[in-house]
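Read through the structures below before going on.
What follows is calculated from the coordinates using simple rules that are stated; it is not laboratory data. Only a predicted model underlies this, so the values are computations on that prediction, with no experimental measurement involved. Cβ atoms are built from the backbone, for glycine too; each structure is taken alone.
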Structure I
Amino acid sequence: MNRRDFLKSGAAGLTIPWWGVIPEAHAQVGLYGGRVLINIHADGGIDQSSWTDPRETDRTLNNYAGVTPANVSGNIRSAPMGNNKAFFDRYFMQTLVINGVNSETNSHEDGARAHATGRLEMGYPNMSELFASVYGKGLPMPWLNAGGFRTSAGLVAATPMPSVDALRALVTPNAQSANADFMKQADLDKTLAARAERMKALQARSDTLPRMRTVSQEFAASSDSRALMQRVAQFLPTTLDAFPAAHVGLVAAQAGITSTIQLSSGGFDTHSDHDNRMATALPRLTDLVDYIWQKSAALGISNRILVRIYSEFGRTPLNSGNGKDHWSVGSQVIMEAAPAWGNRVFGASGPRHQALRINTATGAVDPTNGVLIRPRHIHAALRSYLGINTTDPRFDLKVPANEMFAFFDPNARTGYPTL
């Protein structure tokens with residue numbers, strides 16, 4: 001995205017009042033140093049058999065079955081495909097795998113919405129949006145979006161992920177180039193100071209009309225956010241790494257101007273030539289996640305990050321075109337730097353990835369008293385874990401107390417039961 005398109009898309013709120021970017025009249029003054037939520041959408045419907053729920057004996061499910069055994073990394077098993085082994089060998093201690101997640105749909109659009117918001121129904125906030133509404137309000141870029149479901153429920157608008165040039169232009173708008181400014185900086189400083197005094201005087205007047213008072217407050221909020229943006233200049237690299245959206249997002253997190261980042265990695269809609277297409281799509285995803293952890297460590301923020309990897313749904317056994325079609329049951333992955341709940345697998349699917357009922361407290365397969373894991377259950381647990389529960393009845397996930405899964409209990413695990 002170039003500078004002009006980025007400014008037109010809504011980031012103009014960083015230089016003039018814009019309610020989509022500066023969500024409240026009174027901006028939060030200060031830099032954000034809390035937890036950073038990173039949601040990664042594996043776009044297209046990632047195959048659970050090629051990822052974290054492998055099947056090793058059924059040739060109708062996988063071409064590797066009976067030929068190459070699954071990888072074993074601590075308590076986590078992964079398919080012998082892509083870079084899975086190297087990835088999970090490195091990160092198994094900080095990983096929670098949730099298998100047997102029933103998306104309740106085979107539709108790309110509906111599945112993407114359900115896993116982003118927790119519900120199939122429209123109108124619920126993206127987890128990133130809800131997180132930003134709690135922790136990011138008043139920040140210049142509370143919710144940075146570079147793919148996946150981005151429709152706002154009215155809490156916080158997504159900020160499109162800028163290019164590094166667009167971000168640099170927003171951070172230093174007076175810079176015509178690396179060696180020249182549009183205006184003399186001294187003259188610009190005087191202009192900004194005079195404008196600030198004028199707005200301060202306007203806000204102090206008792207006869208200001210309500211609309212004008214609101215506009216002046218929004219303008220002041222915009223000025224606060226612009227001041228925060230200037231801090232980013234010291235963190236901006238000259239060029240971006242191989243994952244530019246992730247690089248920009250992490251720099252924004254390091255600078256304290258964003259609370260949540262949404263990314264996407266595609267190529268998983270493998271209706272034909274499944275294995276060859278996964279040979280490209282899987283490493284692209286695992287390399288992206290590896291980059292996030294390596295880069296965030298280099299920037300000194302890895303201990304603040306939670307990563308969630310999700311998709312629209314899972315995939316069926318192999319079809320006649322050596323591909324796999326849409327299947328409602330799939331997997332999710334949640335990661336932190338050093339969690340007490342890592343190196344665990346919670347949930348399971350049947351021999352051919354049928355949905356199974358899981359005991360909410362222990363994680364054991366429980367056909368009698370168990371509950372099918374749905375996106376709403378993962379969202380309910382994450383809302384509690386991240387401190388973003390909401391009392392707004394419009395956004396109630398409608399998960400009763402007896403369906404609250406203990407996903408983050410270090411003692412609760414399903415593993416890979418023999419069924």
Structure II
Amino acid sequence: MLYANGKGEILDLPDVEMAGRAGRWFFRPELTDIIPLPEGSDVFVLPNRMPIGIDPQTADPLLVNENPEGKHLGIQAVAGFMSPAHTAIFSAAYEKDQSDPPHLPLFAYTAIGWLDDRFWVCGFRSDTDKRQEFSDFSDQQITKDTNRQLKTFKTNRLIQHLGKCSLTYGCPAAKNLFLGRFEAPLPTSPACNANCVGCISLQPSGCCPSTQDRLKFVPSPQEIAEVALHHLKNVPHGIVSFGQGCEGEPLLQADTIEKAIILIRKETSNGTINLNSNSSLPEAVVRLADAGLDSIRVSMNSARKGCHTLYYKPEGFNFKNVLESILAMKKAKKHVSLNYFILPGFTDDPAEYDAFCDLVDLYRPDLIQLRNLNMDPDWYFNVVQHPAKDRPMGLQNWLSKVKKRFPDLQFGYFNPPLF
């Protein structure tokens with residue numbers, strides 16, 4: 001088991017095994033649940049949260065509420081934040097202290113332990129694609145390539161915005177744009193029609209901080225097309241995607257996006273044009289599909305209407321509209337992915353599993369993207385009013401059952417290139 005002292009120094013406790021959390025349950029992970037901490041991951045200290053491990057004698061959860069080297073040294077729980085393309089099996093196991101601490105920042109908190117001089121986490125690789133791995137690129141090269149294109153496209157506001165995303169926030173999508181590879185971002189909308197509790201670009205004052213600034217303007221169709229064409233003409237099997245973490249809901253700018261897609265497809269048939277969306281406006285989805293949109297990624301925290309509504313807090317749309325958007329793309333014979341937020345203890349809850357299978361059976365999405373929910377688990381469970389009456393199935397078991405029930409359904413982490 002890992003813990004941190006009051007100074008934030010991370011230590012291990014050899015006499016206690018690591019534990020994993022799923023909802024309100026704590027588990028002793030199996031060896032098949034554990035992988036070495038992937039390159040590019042982070043390790044977080046969780047303030048005002050006491051670690052829970054497993055007693056090796058009884059195999060029961062064990063709260064460690066004092067630093068074994070001295071009570072005065074303090075103790076805090078520790079979590080892993082896995083790099084992209086990895087999905088959590090268990091969350092970090094801890095209990096809040098009596099201080100009623102603020103919500104944790106908007107990251108995913110995976111169970112982590114220590115063995116043989118290295119960190120281990122409870123997760124698995126969910127996509128072999130290496131598009132968000134940058135070990136072959138130095139920071140100097142990324143900075144050089146970014147600044148070069150900023151000078152080349154001086155008057156393009158979208159490029160200038162994405163330059164900040166690359167250099168200031170280290171956005172992997174923006175980095176790939178400037179490195180000329182894989183998938184490039186096309187943020188378009190400063191506004192949104194949802195108030196997602198876990199929004200990474202806009203949070204109310206006094207809440208946990210957003211991880212990046214939101215776009216403050218609407219780029220013109222010409223600016224969008226200029227960015228997209230430069231990428232699609234030069235990157236084999238390239239992808240350009242509307243709907244990024246630095247914007248609101250792109251469907252609110254459907255007129256602009258429709259014009260941009262038409263401009264793009266007038267000049268090239270290369271690559272995939274994708275939309276990441278809350279899929280709230282099915283009429284707009286129909287228009288964009290007709291204009292040449294190739295794929296849509298539907299963000300979804302839950303297949304249950306109630307939990308979905310409590311998380312997204314929609315304005316002017318409902319869960320039925322989301323499903324209608326999926327149906328519209330399928331009728332147009334376009335590709336549909338579900339960006340299905342994964343959280344141990346919620347995703348693998350039996351009631352959620354049943355609702356998810358019903359949705360897949362009725363609407364037949366092509367791909368499930370197994371992306372971790374970036375949110376404080378306690379906060380999330382309170383928001384969606386999840387009762388957690390039944391013991392979770394386990395993420396590994398959940399995935400195995402879904403694959404067996406839907407053998408044609410694909411799984412991954414990223415938007416796939418279609419052409």
Structure III
Amino acid sequence: MLRHPPFFVHAGNVNSVSMLPVPDTAIIVVAAGSGTRLDAGAPKAFVGIDSHSILRHALDGVFAAAPAQVIVVAPAGFEGDAETELRAAAGDRIDLARVVTGGDTRQRSVAAGLKALWGDITRVLVHDAARALTPPEVIDAVAAAIAGEIGILPTLPVVDTLKRVDGDAVVGPIDRSELAAAQTPQGFPRALLEAAYEAALSSGVEYTDDAALYAAAGHDVRQIPGSARGFKITTAADLERARHLLAADTGASAEAPAAAPVPWSGPRVGLGTDVHAFGGDGDLWLAGLEWPGEPALSGHSDGDAVAHAIVDALLGAAGLGDIGEHFGTAHPEYAGAHAQVFLARTRELLEEAGFAIGNVSAQFQGNRPRFSARRAEAERVLSAALGGAPVSITATTTDGLGFPGRGEGIAVTAIAMVHPR
């Protein structure tokens with residue numbers, strides 16, 4: 001059992017320090033899912049909704065609620081990313097927070113979070129990071145409702161007409177007054193939840209949520225009102241819904257934000273760089289061409305580092321942000337896309353902002369592929385995607401130095417010139 005760390009705040013100056021009460025409530029934020037159905041090329045919690053990830057939005061809600069110990073359960077290999085998001089959201093409450101590594105199932109991930117509880121904790125809330133827009137008022141209401149041996153479940157009434165089916169046949173109606181849609185966070189007395197988890201892990205039974213696991217241990221669960229904003233982001237449509245809700249909150253566009261170009265009547269120059277390691281699936285895509293038999297580069301799309309560096313150079317020249325803002329993991333529609341898609345959309349963004357492309361030059365560093373025989377072909381393909389703007393591509397080795405020289409991947413630098421239309 002872990003003891004809490006000291007929790008101090010300054011009161012007025014560095015010589016005046018006061019002790020705040022240690023919270024008796026902990027919130028376990030489960031962010032260890034793979035996000036297979038979202039298919040965004042990254043674990044779901046690290047996919048962007050707007051300029052912030054799903055996990056960051058969930059943590060913003062958690063830290064807007066009453067002070068609690070906060071434990072983020074992250075996928076193996078993403079602990080550092082989770083720590084970054086946690087620190088950004090926690091602010092001066094960072095002493096209340098930590099990251100632990102999740103397991104291969106949701107139950108094992110929650111169990112890992114339970115092991116990190118401080119000794120002072122008496123109430124535990126288990127929250128899915130995928131319910132990123134859950135209001136802090138719901139979190140506080142769940143914590144306040146935990147009493148005795150009762151577990152608390154926020155719910156919404158089921159409004160759709162439901163039918164019981166057997167294959168293609170509709171068998172009959174279901175009384176929706178007896179149904180409710182479960183949300184998180186779900187809250188429980190700590191000792192009883194820990195015992196229920198020990199029993200579940202020993203039995204090998206996987207439950208759909210913590211309330212079901214708690215009820216299976218013989219304890220009562222009561223419902224309180226949830227929130228329509230507490231929906232779970234599971235599919236691309238859910239992600240789009242979250243974007244529109246956040247855009248409505250701020251009055252901004254639901255599209256990826258773009259910085260307004262600085263007024264200037266002359267040409268502008270942008271610089272872009274990109275690196276990708278070998279290790280992707282299929283054949284290599286580079287400079288808009290497929291290279292059969294060459295090892296593929298890994299990446300959210302096709303890993304075409306030349307195209308990606310050109311995109312960054314063009315966006316930077318126009319003051320429109322960067323490639324991650326417009327084409328990153330927050331935009332699963334670009335997963336697997338090739339250079340022509342990225343460059344054509346970038347040209348559209350520049351035209352919408354009042355710019356035309358002057359020319360582009362890019363150089364990649366790597367031992368393979370042998371480029372000179374296909375240079376003219378690559379330049380034609382990339383130029384066509386940019387509406388005919390001149391594109392020149394060069395290639396060089398690094399005499400065995402650095403990761404390109406060791407054959408681990410490819411590095412690219414691109415320069416682009418744009419001018420007002």
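When Kirkwood radius over Cα pairs in Å, for residues 193-288 alone is computed for each of I, II, III, which one produces 17.6?
Working: I: 17.6; II: 14.6; III: 20.2.
Comparing all candidates, it corresponds to I.
Tell me which of I, II, III gives 1.7 when you compute distance in nm of label points 7 Å out along Cα→Cβ at positions 33 and 105.
III
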